[in-house]
Structure 1
Amino acid sequence: MPQSKPKILLIYTGGTIGMIKDYETGALKAFDFKKLLKRIPELQLLDCEIDTISFEEPLDSSNISIQDWQNIASIIEDKYESFDGFVVLHGSDTMSYSASALSFMLENLAKPVVFTGSQLPIGDLRTDAKENLITAIQTASLQDKGKPVFNEVCLYFEYKLYRGNRTTKISAEHFNAFASPNFPELAESGVHLKVNREILLKNKGNKKLKVNKSFDDNVTVLKLFPGISKNVLSSVLKTPNLKGIILETYGSGNAPTSEWFISELENAIKNNICVINVTQCSGGSVNMGQYETSTQLKNIGIVSGKDITSEAAITKLMYLLGQKVTPKVFKTIFETPLRGEMT
């Protein structure tokens, strides 16, 4: 009996991949998603069945919100049993944030969710949209003995498939717009699709998909810089209802040792504000205590972000706060990899 073709659901949220140029203003605007598929007849050659669903109002990804993440997660939850894989078309500007958020939302995921988009619109002569879309669908439909090869939230761009929550956007003008500084790519597309099977997340038994939609947005990110003042730090930490802050520090997690600086952070932690230490460097890991300039941070109970990206750190923070994780166990849980987001 012939095996049925994998069924893939294409979820269009918006982004450059589905844009056309307004010739009056020169600005890019979204167009009817169904026309997008007509522009890529090659999709019919893929060995899978493709169905589509679109946001009613396609979004520029700069406008993406927690509610939009919840919408994507709800679509996947509703269609989970009917499809073998999902491809999310998304603007590249915030794609790493969304891929990270979805990785935390989709607990016990046993099917691929592949984010992709493009730097140029689908109708552009030199567009990267076709290759990205075709290979993202091919990746999502890849099976081994009737089971999906990938069981996680991924991001595909310019010949490389990454773990979604390990990515960051590095270029606004090159086709290779994304990087995964601290983790190898899951697969590389060339003449053949080479899969790095040793590092894939393993499907843990037959646990039912659990979709966690509660996120808490009472958070912020503060990037340290030479000359940062007490007034700035104090005003940020006194934000009404603030529950967590991602502190982007220098190098391997280093920060000023000024008494006022440490005191402000210590008071915030005593007031149950979660403070996460993440490095500003594009690659590398936080290692508090390696230098004197991070020892005090460790001593006052700041959470180590290890080698997590800022995008994964802020979404993980919102996710854990949304799950009502208590301050007593927050540090332990944050410093533990939940979806392969840190080493």
Structure 2
Amino acid sequence: MSNLEELRDELARIDRELLELVARRQAVSAKIGERKRASQTAPRDYRQEKVVIERARAAARELGLPPRLAEDLVLSLIRSSLAVQERGSVAAAARGGGKRALVIGGSGKMGGWFVRFLSSQGFEVENADPEGGDHADWMTTSLDHDLIVVATPMAIANEILERLAEIGPPGLVFDIGSLKSPLRSGLTALSEAGVRVTSVHPMFGPDTELLSGEHVIFVDVGCPGATEGAEALFASTMATRVRMDLESHDRVMGFVLGLSHALNIAFFTALARSGETTPRLADVSSTTFEAQLDVARALAGENPHMYFEIQSLNEYGDVALKELVAAAERVRDAVEAGDEDAFVALMSAGRDYLESRASPE
């Protein structure tokens, strides 16, 4: 046992050395980010990333390690380095220098993300949360901020937007709701009141550190200048910025959010009702099952009330749900009828769709 403990101590020392090397790598990445900003070089260089990955795979082979292990490790390091460089770019842009921002609902998960994001840009951020606590009540503040973000649940967001329209704040106002049609009257009231208003939908979760590969949707509600102002907040990040109109946004979200959520809820509901115990399923699990289980497990841990809002408040959500039910019935019918041709046709049509979606434009 003493020898075993010595070996474990040696592993601990090696782990420490690895982390020290990662810290050194992060410091160098920060300097690279500074050079990129100074020379106005693109923040992400995919060709260079390929060189780094291939170099790591080659080194792994020389050391007798699996190349995939080296690739996964290096990809994780690259993402971490990019996050460091992105944070540096956001801070260097200092778009909020000398400006004040109010986040209504800043104690929530995404509200908290915006508090941190705006603070990193130099905004003096005030958190006014309807839930109370130690935070200010937004209705008792002056509302003379340069920026107001409504980050509350959709059930109360529209009421807040309508109240803001009555007050007429001078700054830029936007919500971050996952749906826009439930907020239509509030957004319209703000626009008609002459307030600089737009609508934003960040397509990522509150734990996101790197915006490369993530999407932010901007819905213009009649004030193009306001939409441009909201987009400018993300200009120093690597996020993909997308513009949509309100109706198209919710129709698409019926599939992007509503369909994917419903599919996973149906998946874990079927498992829960099956009577099969989790350990038993784990003993004979497949790669596909485990991958689906990971996605479903993450979704099951989210706020169910918010997910109900996404399903129930979307005027276009029923279309996606009907398609999901119809698709499940087609699979069932093909299996029950022993119709292999119909089953193969379903998989072929799906493969063709997914391949066309993955093709570069």
Structure 3
Amino acid sequence: MRAAVLRQVGDEALDLRDDATTTDPGPDQVKVKVKATGVCHSDLSVLSGVLPMPTPCVPGHEGAGEVVEVGDRVTNVQPGDHVVINWTPDCGTCADCLRGEPYLCMTFLVEAFGDPRFRLGDEPAFGMVGCGTWADELVVPRQAVIKVADDVPFDYAALLGCGIPTGVGAVFNTAKVRPGAKVAVVGAGGVGLSVIQGARIAGAATILAIDPNEAKHPIAKQFGATHTATLDDLTETNGLLTGGQGFDYVFEVVGKAAAIQTAWQITRRGGDVIVVGAGAGDDNFEMSAFSLLFEGKTLKPSLYGESDLKRDIPLFVDLWRAGKLDLEGLITRRIRFEDLNDAIATLKRGDAIRQVVLFD
């Protein structure tokens, strides 16, 4: 089968192979034929080493496909089912899961670093966060597949595996944005646009999209932003929209300490700063102890939008069917497996929202 392989961190191009195989699924595992997969900034972070993964590695974590084989103890899906890949599957028994925080479960992520489920000839290869959706097939734990209705197109379903739950989930689950609120979003990429959609659905009265690339501003308005700004005119815009008091909720969707600082500065006293972007381990954010206490602001991380995909995917599908959640608009272009290296270069240039690989 085909698989895109990162041989070592820092490689400029992936090795696009046609001789890869998967391991056979164990009793609690599922083999999925990948039908569509997104090209996400987190994939770039694996290529650059910002997000560590063992190599050789098959990137890709945002995908959807069809179940082709199940282990003896698998009962939640069967061959032929359409599924979304959950890159943070919850074991259901650890302390995080029992507290009702399945997005914090590390059981299967830890296993992914020692369980290579791909083979390149005789050489084992790992899947990104235990997935590896940039391949024709993959093997994952049964908890990592969420059944989705057959009428949901695979390219739409793929977005439900990362971009939508991360962005919309940050609004619904982490911030719990209230109707009439003033919201700002730092970063208008694919996940940022999902945050904007979530804020619009939640009933925010003001939604400011902040991005230095002005070409993204009209796109942000298409998804629900009421206003846009660059960093250069942010102070003036904050004054016009909030009287200089700041926004109720500010989402950082870049993954940089400087962006978190920007978000903090434009949040009102007592407001919430929601960190959605995945940053580097050595990129440190600093604030004074005085500011932290007396400004009364709350700094909240939002890992995977605090989503439980078993609960949230049916909600997202209902919103899509109702015409409230735009999935088509997020897809900049549909590409083939052979175009993956070009897609990576396109994403690095910032010339795309979401590129989706179609395998058939």
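Laid out as a table, the results:
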read-out: Structures 1, 2, 3, by mean projected area of the Cα convex hull in nm²: label with the highest value; value: 2
read-out: Value 7.0, calculated as distance in nm of label points 7 Å out along Cα→Cβ at positions 19 and 243, assigned to which of 1, 2, 3; value: 3
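Read-outs throughout are calculated quantities, based only on the coordinates presented, and are distinct from any laboratory measurement. Everything numeric in this text was worked out from a predicted model, so none of it was measured. Cβ atoms are built from the backbone, for glycine too; each structure is taken alone.
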